[in-house]
Structure 1
Amino acid sequence: MAATHLQLHLAAPLKPRIHLHKAKTFATINPTKFPTVRCSAAAATPTKRSYNITLLPGDGIGPEIISISKDVLQLAASLEGIEIKYQEMPVGGSAFDLAGVPLPEETLAAAKQSDAVLLGAIGGYKWDKLEKKLKPETGLLQLRAGLDVFANLRPATVLPQLIDCTTLKREVAEGVDLMVVRELTAGIYFGEPRGFGVNEKGEEIGFNTEVYSVSQIDRIARVAFETARKRRGKLCSVDKANVLEASMLWRKRVTDMAADYPDVELSHMYIDNAAMQLIRDPKQFDTILTNNIFGDILSDEASMISGSIGMLPSASIGQSGPGLFEPIHGSAPDIAGQDKANPLATILSAAMLLRYGLGESKAAERIEAAVMETLNRGFRTGDIYSAGNKLVGCNEMGEQVMKSVDSPIPAAV
């Protein structure tokens, strides 16, 4: 199986709904066939060659992986004649230490005014005992809501170079190439009412509300159908419609929308079965549509099929404004500052930023090809190491990718 090329194409000028266009394929790379989603005003001016990027290093290993990814991004951009200006802002626990809140107003304002946002990671043991409104995770949710990036695209692909890293049998994992389309700014993470109280027995309780409106379901479902259309034409919508009213409405709206996509094979699966099937037979899936909480769980599960959560990038996009690009792993405070982190997910997130947020596909291709070449040369961080390869730290992995950035890009086929 050839490796998957994390390739994204910008759409035509913004329409009332999201439009997607077919991706281009490159030699030695098997495309994941990401959808084309417009997420930046910068894309409306393809001749523009100067951009503003907001960097949000965050906590734990965040500063390490963002520093390396910035260097890779800068080199790839400069080789393509692109000027990038950076503004680094605090978010998460580090922002709380500086400003007393996990998302300062200045950080959100800078993010909104930029062409794209690259985030490292947030959270850590240090801030676990803070009240909820001050926790780093609350800052991340506020950032997503503030940018209105409602669609989170998380690919999970088993690269041939890393087939020995997966915990699944080779025959189960080999050939896996799926995309999780996760709704990101609604559902139980944002629903009201929520909080703490006391029940009729005088016991303390905590409660949350899972709520979705028709418009919220429809816009993420359309992204998923368009994604499936550009991939292998199969969409599995995951819900819990046998129990939850929000899921009942979700299934109804997704089923109704299928009439607009006769070329897409739609199926439905309950979340508990989907979690099992993702491990039992992951190749049955192409595109998975989920709500916020189910998508959070399934995409992390899917990441381990590919060998390591340290390999997978993500793109969070909306119908306008800057997109938010970040690795799907956490802040890993236990290895922070030890030069052990895998920077590749963040480096690939930077490539997604170039392609989605800025429309700079050639620079993105340089980064994607450099990551593949580095893996082909046998360099591995601890999370993806196997016998016979070269164990390196976070910094050296970044340096090796940098060496490959100016290599020739594979020709189109």
Structure 2
Amino acid sequence: MDTSSLTEQARAAGLQAWNFRGRTLLPVVQGGMGVGVSAGRLAGTVASFDAVGTISSVDLRRLHPDLMERTGQLEGPEAKAQIDAANREALAREIARARGISQGRGLIAVNVMKALDQYETYVRQALESGADALAVGAGLPLDLPELARDFPQVALVPILSDARGVQLLVRKWEKKGRLPDAIVIEHPRLAGGHLGAAKVADLQDRRFDFDVVLPEVLAFFRQAGLEGRIPLVAAGGISSREDVQRLQGLGAAAVQLGTAFAVTCESDASEAFKEVLAGAKPEDLVEFTSVAGLPARAVRTPWLDKYLRLQERMQQHAHAKAHCTMWFDCLAHCGLRDGNAAWGQFCIDKVLGHALAGDVRKGLFFRGAGRLPFGTQIRPVRDLLHSLLGPLVPALPQEVAAA
């Protein structure tokens, strides 16, 4: 769809197209979800509709049998370098895969958690492999402008949750001669996975509500002479066209969804994984402290239920370990490995890997708190985008959707 047509159709639908880095896009971002949930197939499909698809960089070797055969059984100090190399190769493959599917439409982003041990390595790999954008959360990415200095064409998108964080980061980046190309404002009470609050008790804080944080951030931009220069992307609890219209009315340029894309046909996770997320009721969701030291939200599956019953006892016996359970230190700071009694006491890579494969008994299934647009149904990306944006995305013919 050409730029003028998309802009006109959006206006007719009561929406605004997103003008981002010189491109006119659908105002929807697919959030990054690891381990392996949002990889090349999902990100490429979303981008093919002129939206932003996002690859999660974490432990992507799990999607590549040859890389897992090479590294899956490694132990000992030499394992780390080989596993890290396999994950870099997997990330490069998934970016190439997404590009092949998108055929030059939309944008391909890579999500990198600041809390990762190999954060800088994944950032460099994404840049060198041709990502259009980098989205970074789970910590303040104050060093991202330096890391991406040689790639000015790549958009830099920090993920934050309140106006204070936005002001701090923008002021720091300004001194480095760079502004964020967009900022994702993620609501901790509504989003899934790791959440942008200091502790679980903070999730209900009013400062995170979109009708508070979006106007506060826009007021800061006006005061700082940055009005109109940094688009905001609202993330968390979005499930309908009315949600998109409401958030654009508050000043967001676009919205980001995670769980709704995780349960699409094109999601890179197993069908069993999708069924767990789609079938979860509000009372099935639980907040807890992750091994990364951040609040998190997930489905109360048998593994998580058992862990939560044993959590206090495990924290009482927390102690530093000689090495990481998986031998490659996925996190820079890990509650289990480092013996931090205030943090989670489990191997997050292992349980997320079980979830990716659909093992309901052993897996950790991150999920957002909002309702899903199609309830328990698993539907194509096209249907999800159509439900959010109406005539901007033609629906699948009924007979094709049924098939």
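What follows draws every value from the coordinates through simple rules; no lab data is involved. Source: prediction; values computed, not measured. Cβ atoms are built from the backbone, for glycine too; each structure is taken alone.
Using the calculated result 1.00 for FRET efficiency 1/(1 + (r/R0)^6) of positions 66 and 394 (r between Cβ atoms, R0 = 41 Å, to 0.05), pick out the matching structure from 1, 2.
Here the read-out was taken from 1.
If mean count of other Cβ atoms within 10 Å over residues 170-177 is computed to be 13.6, which of 1, 2 is the source?
2
Suppose you compute relative contact order in percent (Cα under 8 Å, 6 or more apart) for every structure in 1, 2: which one lands on 18?
Source structure for this number: 2.
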